[in-house]
Structure formats: C-alpha cells, structure tokens
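Structures are listed in the sections that come next.
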Structure 1
Amino acid sequence: MSKMIEKKKIKGLLKEAVKQWHTYVPQKHIGGDVLIAPLPEEAKELEAALDNISLADDDLVISPKDIFFPQLETMFKFKKGEIAETVESSPKLLFGIKSCDLKGILFADEFFKRDFEDAYYLSRANERLIVVIGCINPPRPGACFCTSAKTGPFAEKGFDLQLVDNGESYFVETGSEKGEEFVAKYSGFFQDESGDAEKAVNSIKAKAEKAVELKIEFQKALDLMANDDFIPEEKYKRIGERCVYCGACVYTCPTCTCFNVFDNAKGDEGTRVRIWDACIFEGYTREASGHNPRNQKWLMACRRYEHKLKYDKAKTNMSGCVGCGRCLASCPVDIGMSKFVQEITEDKKIM
C-alpha cells in the first residue's frame, strides 16, 4: 500500500476506465434503491450516471452475482441441426463492491469450475478487475454479520484493489498485479500516501469491525450442521410453517448458484436458456414422473440451510453464506440465516 486517491477524483477515474472496461458501479435509482449497474459510454448519459454513483455504505439491494451469472441467459441458438453458442466475453471492472459480495463472487468461481468448467460463467468472470470498498458502517445493521462469518468488513484476499475511507480520500490497498497495473495506468488520479498510513488504516478497520452490531456463533453452526442428526425435525417444521417461499432470500443472495435449463423451440429452431432456480422451490426436486422426494414445506425450508451451512462447506471448504444479511433484510417473515444460526447455537427459540 503506497497510494491514495481523493474522492473528488473518482468520477474522472471512472470516465477514463469506461473507455477500456465495461464498468459496473453502485448507483442510486428511482425510490432511492442502490443497484450495481453498468456505466454508459455515451458522454451525456455517463455524466448523469456518475452523478448517481453511491460509494458510501448504502444498502446494495441485490448482489452483483448476475454480472457473471445472469438471472436469465441464452446459452445457444439452434436451427436445422446447427448450433450457435452465445458466449459473452468482455473486460469488466466492478468498482465499489463490499467484501461480502467479493466473497460471493469467489464462491461462484469455485462452484462453476468445481466439477467442470462452465464456459458461460467463466467467459464473463475471467477477464475482470475488482475494486472493493471497505465497509465502515454496516448497510444492514442488525442483519449483516460479516465479522462472525469472517468475510468483512474488509477483504483479506481476492481483490485487485481495496479502498479504505479516510474522509476526503481513500487509502488504496493493492491485492494483485492487475491492481498495481491499474494504478500505474491511471497514475494521474492517484498520489503517494502521507503520514503513517498503515496505522491510520488499522485504526479505521478496527472501528469498522466494532460497528457490526450482530455477533453470532457462525463457526459453531457450521460444526453443528456437519452432524447429520443434529437438527430436530420439529425445528425445521416450525420454520417451514413460517416460510412463504417467495424466493427473496434466493434472488438477493450472493452465493445461490442453482439453475435450470430449458429449450424454447418452434419448429426446427429455438434457443436453450438457463435461468436461476432455488432449492426452496417445490419444483426443484420434482422428477419427470411427478414424484417429489421433498414435497413438504419443512423439507424445502431445511434444504436451504443444509445447502448453505453443510453441503457447500463439505464440497468446497467454503460456507455458502457470506454474512451479508440480505436474506433477513428481505424476508417478509423474519427467518433469515442469522436467525437460524442463533436458534441452533443458542439452543432457544429465536424464530
């Protein structure tokens, strides 16, 4: 770490970056929601978009996973026996995401190359540069628990650059050779550090960790879930009765990677499409015969918790939960992951 950048220079940096990269930045939209969206290349539209960027600790409602794993994508087109794949490849810059969302991207990387290399995901994800911004004040107080999940509020690895808020400027941490090259390429926007930067950064990070209100025994939950017979059926049944299976937790989660594939065909031509799916939906395990081995609500509810806290950990050595708190923040019946963890680790009724 040897550089800083003044906040007033960020817009200028992004104006230059958009010439080389498809650049995605958190932006405020109608109603005040903050969503990560691409910056347009056309000058007038770009200026308007830059006026709406939000690099503060606002709640990014939906994770950035759909940049690399779209909710709906065409895999290939076919006509009279001929197939034309639609694999996208372009350099992408993600600027201003949080450490929990970075962890979600790293999880998806592992998922999509674990058993085989998914060309559709990897073509989008391989050529990228990620600039994380440290989380000073939790965007979802009382819901996010990154310190317990060990995913934040600052990233430890996996980033190219990380910005540390220092008032009118950011300290810049480099995490890769690509990050160093980015700073060198746009050196006019950066300046050398002044004073004892390392001490200042450590102080900022310590305060940020204390600002995370929700502390839960996440590692204990992972250990308990590894025991096949630990969770009593009655607990899952009670949770299942509350869940309305709306899918809000799935669509906002950074690590949900389940999908379905189907063909849209008419005559001798059509497309093959991939779309997000979810283990909490009844049709997820329904077989072609119509038989469904998990057709009860409580079985569908427990499947999500087992998926995140047990099977993902066993297969990848990475938890399927990054502690972002979106599931709890979006759940209409208040049964997010943190509540489940508290139930099983504190051995009392939370939900």
Structure 2
Amino acid sequence: MYRLKACVWELTRACTLQCIHCGSQAGVCRENELKEQEALNIAGQLVDLGCKNVTLIGGEVTLCAYWSRLARYFSENGVSCCIVTNGYRKTEQDFAAIRESGIVSAALSMDGMESLHNQIRGRGDAFAEAERFIRNLRDTGVPLTTVTTITQKCVGQLEELYRWVKRNGVRTWQWQQVSPMGNAGGQAALALRPEDVSRIFDIYGKLSAFRGRPPIVLADNLGYYARRAGRILQPFDGCAAGLSAVGIDSVGNVRGCESLYDDAFIEGNLREQSLKEIWESPESFAYNRRFTPEFLEGKCLGCDEGAVCAGGCRSFNAFHGALYENVNCVKEDEHGSEKMQPWSPVYG
C-alpha cells in the first residue's frame, strides 16, 4: 500500500503574468474550475488519506477566491500548507488573506536579478513588485521562501541572487531547472545544457559550504549524485509521483505530479471518482509503481544508482522524450565544469 504524504494542487490557471517559461501556459482560467465546496470536499479526502503536506499553486494562487479558506481548513486539520506566488501587485486584502490562512510559508518565484526577472515575467515592474511583496509579507508573520527556475542566462546570476535572497531574509531557496514544456517548449535559449548543469553544481557546492541561511534545496529535476570535493551533493531516491505524492489540477484531474502536464498522465477526475479510489487503484501511476531497473534508458541504463534513482524526475524526462533517462544528469561529472574556488566571505 502506498502512503500519500504530499500534494501539489493547482487551484486556478488564471494568472496576472504570462511568463515565457510557464509550464502550464497560465493566464486564463480553465473552463469549469472547481467550486469552493468541491475543493473543500477534496481537501477532506486528502486529510482522510493522511496527506501531511499541501502546496497550493496557480496560475496565480491568490486569484482563486477561496484559496485562504482552503488553506485554513488544512491548517486546522493538521496539514502543513504553503503557497507559491508571483508576488505581483498584491493588495492589502491579499496580505490579510495570507495572514489569516494559517499557511506555514509563502514561496515567491524569482528567476534572476531585475532585468532577467522582468524579461521572463513579461513586466517591467515584476522585480520591484517582488521586493514590495517581501516587505509587506514581513508584516503578516508568514515565513518567506523562494523558488528559482534556472534558465541559461540565470546560471551566471545565481551567486548574485544568493546575496539578494540572503539580504531579504529568505528562509529556504529552491532551485529547479527549466523544462521544455508549455511556454518553454522549443525555446533553446532558455534550456540548460549539460555544461550549464555542471556549473550549477559548482556554484551549489560553493554556496552550500556556508552553513547558514538560506539553505538551498535542489528540486527533483536537478541531479543526481554530483560530487564536488569528494562530497555527494544531490543524492536522490527516485521520483515520488504516485508513490507518496499526487498532483491535482483546477478541474479535478489527478496526476502523480502536477508537472506531468500531458493528459496521458491523468489517472482520473475527482468529479467522477474519489481520491481514495484513484490512489488505491492497481492501475494507477504504473510508470512509477511498476518500475524496475530494466526500464532505464540511454545514459541511465546500467547506472549503479539506477535502482534507487530510477532515472530521476519523470516530468523532466517526459518532456525530453525518454521517461527513464535524465539527459542532464551529472553523476559522472566528478570534477565540475571548472576548478572549485575557495569560499568567499562575501556570501556570509
């Protein structure tokens, strides 16, 4: 029996921005998005299944009229709930909702320093608005985290961005690499090359050597088993989609991961079946629940970590054409793209 631990839930596809790397191509809400009572019913099902961590996303999550009441329901029922937001032009009412929602953190999407962030977000004031969001969030008492989708141009800004997130009191900072899905599909100028990923791990190795805030969390699509100075930087025990995690979209479709945007990964709809029925079906999430090392492909085939890593992030792989191969894995890259530089106190 698989135990459900975490859920990422897209409450709406409506958004105040149209980012050039957006995987869900957010902007306009889907037709017939879930009503509040439907959402609360689903929330109850998550609680009943023992789910302990829920991340509410969009689109822009704060455009969902009932998001804070849903978050409050989770917090009152022992579920750790957080949101991901673009932080763009938030009102006093938005901050009041954040304060009253009971969320454990608000994650702000930051994709580079000012010029690059504005370019990716398609608004000349996106960076300034992000900084305004941070200032106002402090008054709510809700901890701030950040999420950075790393594109080619962003790689060279990571160290400067580290200083920025540290200066702004960020609790944790998540890195993930851009994936060629949605708006990012076919945009070679955004995609990371293997040498870019190697450089990311050089930078990560240097920054993570400082035992202070903010700690950097590497998302599932960055990896794996990279070594720097004899230290494994990113162990990985396999994609959690359908094993301990689930994704729900704004019309009730269930996937193993909300980044598996292709309809082929829809396991059922919560207007037609209960979450328990979908989760416990022997036919659901077969790409992970029936995995064996024989499924591995390409550079992952024969890897001595393959039985554990299982080929890495299923979503990232799917959009690169091979479900069981991560083309940007850096396991064999022992020394990095350049000689490690000593830690600089400028980051401390």
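Read-outs throughout are calculated quantities, based only on the coordinates presented, and are distinct from any laboratory measurement. Note that the structure is predicted; figures quoted are calculated from it, not measured. Cβ atoms are built from the backbone, for glycine too; each structure is taken alone.
A value of 22.4 was derived for mean count of other Cβ atoms within 10 Å over residues 52-59; which structure in 1, 2 was it taken from? Intermediate results must be reported in sequence, preceding the final value.
Details: 1: 16.6; 2: 22.4.
Clearly, the read-out refers to 2.
State the single structure among 1, 2 that was used to calculate volume of the Cα convex hull per residue in Å³, giving 162. Show your work: numbers first, answer last.
Numbers: 1: 162; 2: 131.
Label of the originating structure: 1.
Starting from the value 0.25: which structure in 1, 2 was FRET efficiency 1/(1 + (r/R0)^6) of positions 204 and 332 (r between Cβ atoms, R0 = 30 Å, to 0.05) calculated from?
Values: 1: 0.25; 2: 0.95.
The read-out was computed on structure 1.
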